[in-house]
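Peer 1: Scrolling down, you'll hit the structures one after another.
Just so it is clear, none of the values below were taken in a lab; they were calculated from the coordinates. Just so it is clear, the model here is predicted, and its values are computed rather than measured.
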Structure P
Amino acid sequence: MEKVEQHEQVRTSWWHEYFVKMRGQHLAVSHRTNIADALTAAVGGFFGIGTLLLLTVMTGTTWLMASLGASCVLVFGAWNAPFSQPRNILGGHVISGLIGILFHELFGPNPLAISAAVALTIFLMMLTKTVHPPGGANPIIIMLGGYGWNYLFTPIIVGAAVIILYAVIVNNIRQNRHYPLFWW
């Protein structure tokens with residue numbers, strides 16, 4: 001009888017601890033953004049996305065995808081985060097693009113394949129130390145849009161390179177910013 005009660009206590013304790021974790025431990029961190037940081041981020045996003053849109057209009061080729069807008073948020077708004085460095089931007093977008101195209105070619109745009117492609121993208125970005133959260137959207141964009149291998153070059157590689165170029169230019173205009181923290 002004592003073993004049953006002890007076993008029940010352990011099971012209750014595990015469940016209790018599991019759900020207690022979901023309450024959070026701290027109050028939200030007050031992130032103080034000054035007007036200069038917000039303006040720098042907006043200018044960087046404007047020029048990065050504007051350049052890609054201009055190239056799209058001038059050439060008739062798609063140079064922009066939605067996840068590059070999310071990359072701008074990180075690169076200009078959280079420029080000193082590991083996820084915002086050139087290695088992560090380019091590596092994360094390329095890995096996720098390759099997986100999205102490959103899975104689309106092999107399995108088509110079915111829910112299981114899309115879910116597996118996103119899971120593999122996360123796994124490989126983590127293993128290669130190229131985690132870039134916007135890259136997680138690329139397999140979804142590619143598979144639902146039915147894009148092929150040329151999509152890897154434009155907009156993925158060229159788009160990521162343009163964002164990196166503007167990140168280096170715009171972030172280093174500010175005296176208190178030194179971008180990138182690392183290249184590779």
Structure Q
Amino acid sequence: MRKVWFTTWDRFVLVPNDLMASFKYTLIAASVLFLLSGFGPGIFSIERMITNGTVLALLIIFAYIVGTALPPILLPLLPGKSFSIKGIWVGLLTFFIIAWYSTTNSNLIPNKLFLCAWLFIFPAISSFVTMNFTGSSTYTSLSGVLKEMKVAVPIQAGAAIIGLILLVIGMFI
């Protein structure tokens with residue numbers, strides 16, 4: 001495998017397949033967040049669900065697309081050896097772009113706690129979906145993938161849970 005070429009085009013060709021592989025789960029997560037976003041002060045509000053829920057659903061879909069598309073294309077440029085670390089970098093970059101944009105457009109993120117939640121959610125999603133790329137690359141071995149997953153998945157799950165808790169708290173503020 002050390003003699004196999006794995007050019008940018010070879011990695012780019014894999015992106016559509018990877019995007020479709022788990023997109024239905026992303027849509028389910030986006031739908032659940034959309035529906036749950038109606039809860040808050042005064043129990044449930046359809047207006048809040050439409051305004052906040054649309055943003056939350058789009059952010060989840062955006063995090064999935066960015067985490068699936070950018071790491072394969074930018075693979076040699078991203079710091080770190082493991083795919084989970086490369087995914088974290090892409091997630092943080094995405095978060096900072098969203099944070100910058102939300103400071104210029106205050107309607108994007110309803111409050112600062114939501115923004116803080118996405119600091120955990122974007123890297124968790126991006127890191128997790130980037131690890132799906134390991135089977136498509138010439139960079140990894142089965143033992144290396146298992147070792148990486150043993151360390152990375154609990155951290156990703158923890159970050160996602162912290163982010164979701166912050167989102168729920170932010171709904172009631």
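Peer 1: Where does the value 12.1 come from, among P, Q, when Kirkwood radius over Cα pairs in Å, for residues 73-128 alone is the thing being computed?
Peer 2: Comparing all candidates, it corresponds to P.
Peer 1: For Kirkwood radius over Cα pairs in Å, which of the structures P, Q scores highest?
Peer 2: P
Peer 1: Kindly point out which one of P, Q the value -26000 was derived from, the read-out being helix-only ellipticity at 222 nm (-39500 (n - 2.57) for each DSSP H run of 4 or more, over all residues; to 500).
Peer 2: The read-out comes from structure Q.
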